[in-house]
Structure P
Amino acid sequence: MSYGVLCINDSGYVQIDAETPRLCVLTKGSYAGVGGASVVFPRAVTSADPPIVFIRPDGGAIQVPYSVWFSGGPGNWTGFSIKASTTSGNLSGLYFAAAWASMGTATFGMRIWNAAGGLVYDSGAPAVVVTFASGTWTYAGFEDLSTGRRWMWTIAKALGPGEYVSINPFTMYCHNQSAGGLCSLGVDYANNRIIMYSVATTAWTADPGNRPFLCARLVS
């Protein structure tokens, strides 16, 4: 960069760049529901694209959410909803919504704009700290359902204190030899693993595709 602000941390990573927005936390809270859960953001997210939703399910039984969709529209995202994989499934936990943009949320602190006048940093919208990423899943078998099967793949990953998982990549169908199957995500706290599910009549068991899994935590 030829001018502006560039902040680098002790590990040599760029934390703030006046020309490039970071993945910023724009709003956070909790969610709960039976069969599904809906959230209204405390303030609208003003990014052009839908935000990336990270969730931290409550412990205990494995919750299996899928199919996230957003209310509002570009520049005014007002909330999101998720469904459980079963109509009686409980969904509850914490969430935060992030985007490759910032918002003026702090009443004091620092703000940085780029050369085009776009806000790229605000003290009240800190950068997301990515803690883990993987696209390598291990096939773990299937369960017979009343209709079709629930196929499973895992990543050996214990969700650490304060870590959240991104749900957006699991809202698309898992491809297979037929018409595809619903894709969903579960956090197995008891066995320190993440589970990807697909409900379908068949599956490519050896290679479910490069479905990215991302963990992150809040810095404040």
Structure Q
Amino acid sequence: MTDLSTNFSIKKWPEGERPREKLIQHGAESLSDAELLAILLRVGKEGSSAIDMGRQLIDRLNGLSGIDRTHVEDILHIKGLGIAKTAQIKAAIEIGKRVRRQNVMPVSFDSAEAIAAFCYPKFEGKRDEIFLALLLDGQNNLLAERIISEGIPTQSVVYTRKVMEEALRFSASTIVVVHNHPSGEPKPSKQDIQTTHKLKQAADILEMLLLDHIIIGQEQFYSFLEHKNILT
């Protein structure tokens, strides 16, 4: 096999060893994570090929999931990664997450497990808390999904007002709210319980059903409905 360690330009490599050509000939699954990143990076920096940069990025940020979790501003501080390259990498990861979400999307949101499976990809790599509303029709089919809040948790009254505004806007009859705990522990906090109380009260007044409030953790979730906590 050709020694590529001193050939920093991938264009000088044998065709069968170039990432793009390998992908075309053998499929994307045949490429390593670093080689996939090299296709997005296109060129390296002085003294390093695009594959070298891909490996460095993976090592520095703890793999592809680490790259996903890292904020754009932090990636831009890495030498050789500008706005264009960083945007391409982030876009590619997001495309993969959306494909996965489509593949697991349930026909109907009839169980906490199905809802959690649908929502997991939305929260992957997120370091901030995101509060999401899923607005359903009478048969539990999805009408719309709306991000209610992202970042620092707000007061329960703010969540309640925004959720109900969106529910009325789409003429939803059923509501599911979902948010993540970046810590990975899905156990509800006092504020989570208070928010659920207020949301249920508001939904009852508007003759809507608050079907569930689900908290997404690290590969696990908490369902207020399943635990018969407020929602029964």
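Read the figures in this text as sums done on the coordinates, not as results from a lab. The model shown is predicted, which means the values in this text are computed figures rather than measured ones. Cβ atoms are built from the backbone, for glycine too; each structure is taken alone.
For structures P, Q, which has the highest computed value of relative contact order in percent (Cα under 8 Å, 6 or more apart)? Let's see the in-between values first.
Values: P: 22; Q: 12.
Comparing P, Q by relative contact order in percent (Cα under 8 Å, 6 or more apart), the maximum is at P.
A value of 0.97 was computed for Rg/Rh (Cα atoms, Kirkwood Rh), for residues 36-75 alone; which of P, Q is the source structure?
Working: P: 1.01; Q: 0.97.
Attributed to the structure labelled Q.
Given a computed value of -14000 for helix-only ellipticity at 222 nm (-39500 (n - 2.57) for each DSSP H run of 4 or more, over all residues; to 500), which structure among P, Q does it belong to? Present the calculation step by step, with values, prior to reporting the outcome.
Values: P: 0; Q: -14000.
Only one of P, Q returns -14000 for helix-only ellipticity at 222 nm (-39500 (n - 2.57) for each DSSP H run of 4 or more, over all residues; to 500), namely Q.
Looking at Cα Rg over 2.2 N^0.38 Å, for residues 28-139 alone, point out which structure of P, Q has the largest value.
Details: P: 1.23; Q: 1.29.
Looking at the calculated values, the largest one is Q.
For structures P, Q, calculate distance in nm of label points 7 Å out along Cα→Cβ at positions 92 and 116 and state which one comes out highest.
P
When Kirkwood radius over Cα pairs in Å is computed for each of P, Q, which one produces 20.1? Before the final figure, lay out each step's value.
Details: P: 18.6; Q: 20.1.
Of the options listed, only Q reproduces it.
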